[in-house]
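Asks: Take a look at these structures.
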Structure 1
Amino acid sequence: MPSSTAKDIAIAMLSELRHGAERSSKIYDELGNAAQNKEIKEALDARQLISSQVLNRLDECFKILGEKPAKVNLRLHEVFIEDFRKELNEIQSPIARKLFVLAKASHLTHLQVGSYMALIAAADSLGHPSVGVLLESCLADKLAFAERTKRTIREVIEQKIAAA
């Protein structure tokens, strides 16, 4: 669908975030299984639960806007998971695998953070403050996960240093 207005662009970006929220659940499950670590798996399982709540908030945004999600390019998530699997298969060290999984989870989250920030500004500019509020709550969840992931990476490294 050609985008000719700011609203068209916002709907396309919102559609990508919604699709990402759907796919993230599956990706977080795969990341958690790949980490082969109980604590990381639990954190990613919690992230999976929050992703389903984010999905509900994004659906509410579409409802407020009187729009339906647009078709999105699926390639970004496909490439992400393909590259993840390929690179993970080459990593033998359990600690390196944990760090890699955490880095990829962080990478995915930060991609979404940028989109939320842009859409919050767009929602406000387009006269939809309630959509902005819903998106800000989604952004808060993403930022909390990013901070938790950063702390977990630090803990993994500190444990490795203490064991050395």
Structure 2
Amino acid sequence: MATDLEFRRLQADILLDIQRIRHVTERRIDALLKEHDLDTTPAQANVLMTLIQNREPMTARQLARDMQLSEVTIGRFVRSMEATGWVSRERDPSDSRAILVQATPKAREALPRFIEVSNALQDSAFAGLDSDAIGKIARTTRRILMNLAEPGPPATE
């Protein structure tokens, strides 16, 4: 019985650590963005990186789906980011009801600084781990995410 209890405690500790990692990461990213003179929040930086990686303007619905956030949340981010010059919005020429969001030249010019922030965070987070360990962590975290995202029994390997 003790091993089952120990196993459950270990599982609980892992989930708590994942939450702690998320919170520490958010604080660290926020500090790095300020150090690199990037007047944006970590969540807004994620929107920018999603837009830049997509290489095409996106609707709020597409952004919400890709980032697993609500359209209302994305709408708030976009309005704030438009006010500070990070993104622009324009009507979709193929669908006049849709609004396309795209990164501005300001965002594209700042991309090297965003990459520096990302690299600094990754260097700090994964210090002392070799590629095998990082690969195992990546596979494990993807599996946990799949297990939590999909309704029904856990996925099998």
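None of the figures in this text is laboratory data; all of them are computed from the coordinates on show. Note that this is a predicted model, so its numbers are computed, not measured. Cβ atoms are built from the backbone, for glycine too; each structure is taken alone.
Asks: Out of 1, 2, which has the highest value for volume of the Cα convex hull per residue in Å³, for residues 4-59 alone? Intermediate results must be reported in sequence, preceding the final value.
Replies: Values: 1: 65; 2: 109.
With respect to volume of the Cα convex hull per residue in Å³, for residues 4-59 alone, the highest-scoring structure among 1, 2 is 2.
Asks: Also, quick follow-up: To test your reading of the models, identify which of 1, 2 gives -23500 for helix-only ellipticity at 222 nm (-39500 (n - 2.57) for each DSSP H run of 4 or more, over all residues; to 500) when calculated. Don't jump to the answer; show the numbers that get you there.
Replies: On the way: 1: -30500; 2: -23500.
Structure of origin is 2.
Asks: If P(r) over Cα pairs in 5 Å bins from 0, in percent is computed to be 1, 8, 13, 16, 17, 15, 12, 9, 5, 2, 1, 1, 0, which of 1, 2 is the source?
Replies: The correct label is 2.
Asks: Tell me which of 1, 2 gives 27 when you compute relative contact order in percent (Cα under 8 Å, 6 or more apart). It would help to have the intermediate numbers written out before the result.
Replies: Numbers: 1: 27; 2: 19.
Here the read-out was taken from 1.
Asks: Here's something else I'd like to know. Given 0.75 as the derived value for FRET efficiency 1/(1 + (r/R0)^6) of positions 44 and 124 (r between Cβ atoms, R0 = 25 Å, to 0.05), which of the supplied structures 1, 2 does it correspond to?
Replies: On the way: 1: 0.20; 2: 0.75.
It traces back to 2.
Asks: From 1, 2, which structure was FRET efficiency 1/(1 + (r/R0)^6) of positions 12 and 132 (r between Cβ atoms, R0 = 30 Å, to 0.05) = 0.65 calculated on? All intermediate terms of the calculation are to be shown ahead of the outcome.
Replies: Details: 1: 0.95; 2: 0.65.
Matching structure: 2.
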